[in-house]
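Next up: some structures, all given as structure tokens.
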Structure I
Amino acid sequence: MKKTGLYLALAAALGLGMTACNRTDAPATGANATAEQAAPATQDNPFFVQSDLPLQYPHFDTIKDEHFAPAFDAGMAEQLKEIEAITGNPEAPTFENTIIALENSGQLLTRATTVFFNLVGTDTNDARKQLDADYSPKFAAHRDAIFLNPQLFARIQALYDKRDTLGLDAEGVRLVERYFTDFVRAGAKLSDADKAKLKDMNAQLATLGTQFDQNVLNEVNASAVTFDSADALAGSTDAQITNAADEAKKRGLEGKYVVTLLNTTGQPPLTYLSNRAARQKIFEASIARGSRGNEFDNTGVVSKVIKLRAERANLLGFPNHAAYSLADSTAKTPEAVNDMLGKLAPAAVANAKREAGDLQKMIDKEQAAKGEPTFQLEPWDWAYYSEKVRQARYDFDESQLKPFFEMKNVLENGVFFAANQLYGLTFKERTDLPKYRDDIWTYDVFDADGQQLAIFIFDPYARESKRGGAWMNSYVDQSALRGTKPVVANHLNIPKPPAGQPTLLTWDEVTTAFHEFGHALHGMFSNVSYPYFSGTNVPRDFVEFPSQVNEMWADWPSILANYAKHYQTGEAMPQALLDKVLAAAKFNQGFATTEYLGAAMLDQRWHQIGPDKVPEAAGVMQFEHDALVADGIYFPPVPPRYRTPYFSHIMGGYAAGYYAYIWSEVLDANTQQWIRDNGGLKRENGDRFRATLLSRGGSKDALQLFRDFAGHDPKIEPLLAKRGLDAAPPR
């Protein structure tokens, strides 16, 4: 996760999962710039002053792409001068003149990089891509100039050595400890020669990370699938066919139909397209991304990144990158992660095979009814026949649900209503604040006492300029030190319907909206002193935990009844259909768990090897295949949710950390059980979760926060029950 204070400036500058392309030979900037060199172009640049909008909300109306570079240059130069003032202070190091000074450094850089990297993810363009490419290595050099500064580290170590005698509260002591740990992990104890090697590695990794991300986005757009006739899209709604025709027109393919892809292995049309050849064409285009030998091929990038990460881990004293990464997580070791994933994989695959048997029976039955030969279940058949089995077993399908899930109603009368019932929050849409896109919404968020808690931005729609997936980000983090309140955003990738048509969600999209708002709550409820600990600044394998807990309210009967209403008539979803939705909650969990574990275990395989074991580009896909087989997770009808060349998570901030979703879900399942055992949807339960965990950010050990709430250590059994894996028969 990103950090704030010194860490936000540096983590955002590093890109931590948000980088993109090539090093350039530009004039001296950043770590090599002076304040005088960075001074031009300050007039009318909104980043050079704190925003005067409510809660320091960004001035999207005045921010232009040409503002970023001057703000980056001046921000880095300014922060280096602030660091110089700390190291040049003749007084002995104190908490205030060293740690707090670090927390308050880099505010100009923070303002600029926070907006920039958020916009790169949500609404990029050629200018932003080029800036990302140009500045990735410069930001890496800037980070190294601070973290590898021996005078600065000496002051931090002096405070660390006597941290228990400084008269600090627990949060202050933890802040000193975290800074010391971060500097050591960044290479502060290395020799000068090794520091030089590390700087070069970091610069290369920053450039490669940028290149990988841009290749993924470009390949998603380039791999869109074209059909000559609407007949290939049988099973689509009229609106979906219209969208495909409009996309073709945009690409100069008048009279044809284009289906765009998301950055996952599975694609939404595979659920409803009845034309098997069309499904196969879409699936094969999806899994070939990044390994087609074209200009966007990522196999070479992957090989270089994995090798550099392994070499860097060795330089820092770790056997591999996973060991380095996990040492600062709640899991602590690769062995702990392997043990947990290894326990889940057999049950998941057994369930997936059982589900595959049910799908094959459905295929055989349909083909026999048509008098046609049957065929073997393939990956492009799974979603389509899974929906048929769901319909047969529970007597409903997604098309029956969607009219009851109009997007804004789901948000306001579902997601927001649950937050009101559990935490007492209220929301008021406001239209006066500037937006970076016309189709986003902004809300004031008020606490139970009527005081403003935060501002929330909702950006729901997919677009070519937006990366895939769903995520939360922060524009302003809460901090008592700074006197700031949160400005946070949720981003989804919902296909935008034609003009005048309602946005109707699938059940998965509804659940995703609740999930991402769980992250938003984590950010909005933050109540810490120091920016470093604010909101979601917690270990990677803990950050998904609160968001997964919030998913439980999507199908909570009183919440579901409040928002599941027909978009045309306002009629409540019939109780019989509600009951079917709830009964189907564990349906297809073998598939869901297996595709996730395939990606999570693949991530570990890549990052648990030494540099001498990393394959060249030509061997990347074979390594992936062999890893899945060796881990017992290889099941051809269920490929990993992400294949290596488009696995953006692990080329970014989730390197060796994609397991975090299931690790966090162990905590989530325990928490859901505790809430159910203690009365369910009650203010008392919400207030306890907020007070003991959501408000604490990273100010306390993550697992201790869980224990403070639940009263015990986490157990795996609730997760197995939640995913329906406890009853999986042996194979």
Structure II
Amino acid sequence: MRKMNNKNKRVKKSLLSIILLSSTFYLLPSTFCYEQDSGQFVNKGWSALGKRNFDKVHQITDKCIQTYQEKAKKQASKLNSFPAKGEEDQYETMNNAATCYFIKGEAYMREEKKEKAIETFQKVVQEYPYAQSFDPRGWYWSIKEKAESSINKLITGKIEEQEQEEVVITKVKLYDPGQSLPIDYQRFGKFKNAGTADYEYVIEKPIELAEAVGEGIYPNTSSVKFDPRYQEIKDKLYKIDHWEVLNSRNLNAAFYKWIKTPEPAGIRQFYIAEILEKSGLIEHAIKAYYAVLVHFPRTYGWTYWNTPWYVGTAALYRIKYLLRKHPGLGLELENAEIKIDNGFNNNIRDDLFIVNPGRLVKRPFWEKIFSKKSCNQQKRKLGKIVKSSGKEIKLVQYKSGEWQLLINGKPFILKAITYDPTQVGESPDEGTMVDWTTQDTNDNSLIDGPYEAWVDKNNNNKKDENEKKVGDFQLMADMGVNAIRLYNQPFKRNKKIIGQLYQKYGIYTLIGDFLGKYTLGSEADWEEGTDYDNPTHQKNMLKSVKEMVETWKNEDAILIWILGNENVYGLGCNADKKPASFFKFANKAAKLIKKLDPKKRPVAIASGDSLHLDLFAKYCPDIDIFGTNSYRGKYGFLGLFEDIKRVSGKPAIITEYGAPSYGKGYTDKEAQDFQAEYHNGCWYDLKCNSAGYGTGNVLGGVAFEWLDEWWKAYEPHHHDKKGLFSGPFLDGYMYEEWLGVMGQGDGSKSPFLRQPKKSYFEYKELWN
């Protein structure tokens, strides 16, 4: 997650909006002290609003506005647009004052004081148009935008849908395609020290190499001058923002803009390759990605969450993906490898790149086309079991070094999904979130989602005569799901329904404790956050873990214990600042679980991508599985499993992966196609690194998620289409409310209606 200073962490929408938390969880002290900074007013305001203590809300927000209004207005007067990313904290007082106005308006709205609410929201719109509030999941949201939505809701009774802009779709047409693949780079220069930290490629014939690779591929940046299409638009390019056009569908303009854009050469080359790929020029895209390996393998960028992004590794795995997807090219990438020592500590200064760009070679056409081998390789023999733990559920390692789960002696690959169905209109921010394991809205003694969900086959948002209730449990079983991921907090879960999921449908549960993330379990307040060196916090968290195990240890439905959820990104805890302390404590919690669990089930961690993987390997000998939430794109996990095997030697699970089924400027079909392709690519990577294939250390994965959740971008009655942060998705942005493999239609028949997306049917084939 994106790093924030302590003050920014206090500027938050509500702790409760991170995950499914009840409004009573985040309680601040009942006494109110005016000797505090503006961020503390915001925290206390949200807390009072969540508890519907409206008198307290007005007391808190009025004091904040009176105290900080003058300074806030001075900061607002300096802006004519939103501050640049990373500079938001320079306008903290303005942001907090505007947030207090917004909280006050929300209170009036809940009190049904319409005129006062509108007047208060308009204050934000008029006086603080560029103020932003920090969501503790890691992004800022526009207070003005949400205030305008609330005004519109008060006046018209509904949220105004943003009009979809008319999109002009253009694709790249090459003027100078160069030679066909493979390009023999040895004709034009020398590879030196391949497979070492001193690798380099020295160009000896730059003109000839430029002619061979073609337009837009390093070192050819000049032939574009002769391209008639470039000549037509070159005078308009200076007005275009290169990052904005990159995520547009004007691929023609994006291509020419990026050839000339002043970004580092490796970044520039990578995105030119991506634009070519989107245009369907697969061979030229492969040439462009390969140019990154040859010339710029040490290039790095930064993710939205301020963690390093290794461009060479990404290019390498995109080539592998494209060669698999297009076997007709008859190409194979041989011996290519980029290994990054010290690449897990969020510090690029000590990174050491071991580089071998390999080479693209022709394979016999028939060998690719007619190969029937799974994962394009023969399954290896595993040999004898040399390490085993557990009873009915065993985690075993074979003589070959590969890992596998065995249940009653039979191999088991995890085909799991996060199941946390939320009714449209429910929101933890308003204290209306209900635990799905107990939800029975029609009081008929049947739990809603699991047993009464029905499929809207024709997407008309009506329950037609032939659309009988089937229930999510049956729909998941039909899809091939064999486990769900569930947290033991903050609700007291209904064990009976979890038992039925297993007994009737054969679906296990992965049960987890947040281990102090979002302060859950540690009983720390949000201001200090969970401190993994604090004895009191440790004691509280171990108590929470013990309660989880004691509650669930005799349930046959439980498959794996999971600790944490991206704790290494911080937010409500200090694992980002003290990662060693966090992993040491996580290992202590794992030892406690093993002491208490009579079935000796495996213990996993749920980390954040590969951040601090080296510290996990060093300090967590008693955690059996390295689990991690990873969103690296439709190409799979880009060498993650190789890193896990090399650094930790442990088996791996992806505890979250997925993509939204929405993209600005794309049709519903295109967006669903992308989501399905994303899941397909990720599952292929998981399966093809399981026992007998690839790295042989993957136990499976947890797709995110079953059902779209409408509350995540603030207004719980509205299916929001606002991109929250950048990432490897359809239009370059994450839409948190569109991640389900099932939709809820227009929301009018929630919590029962289900509209299966293409990804659901994709899994139905993949997992059966």
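Each reported figure results from applying straightforward, stated rules to the coordinates on display, with no laboratory input. Note that the coordinates shown come from a computational prediction; the quantities given were computed from them, not determined experimentally. Cβ atoms are built from the backbone, for glycine too; each structure is taken alone.
Some notes on this structure:
- When helix-only ellipticity at 222 nm (-39500 (n - 2.57) for each DSSP H run of 4 or more, over all residues; to 500) is computed for each of I, II, the one that comes out at -11000 is II.
- Label whose coordinates, when relative contact order in percent (Cα under 8 Å, 6 or more apart) is calculated, return 11 (choices I, II): II
- Computing mean count of other Cβ atoms within 10 Å over residues 126-133 across structures I, II gives 20.4 for structure II.
- Winner on distance in nm of label points 7 Å out along Cα→Cβ at positions 134 and 454 once structures I, II are ranked, highest first: II
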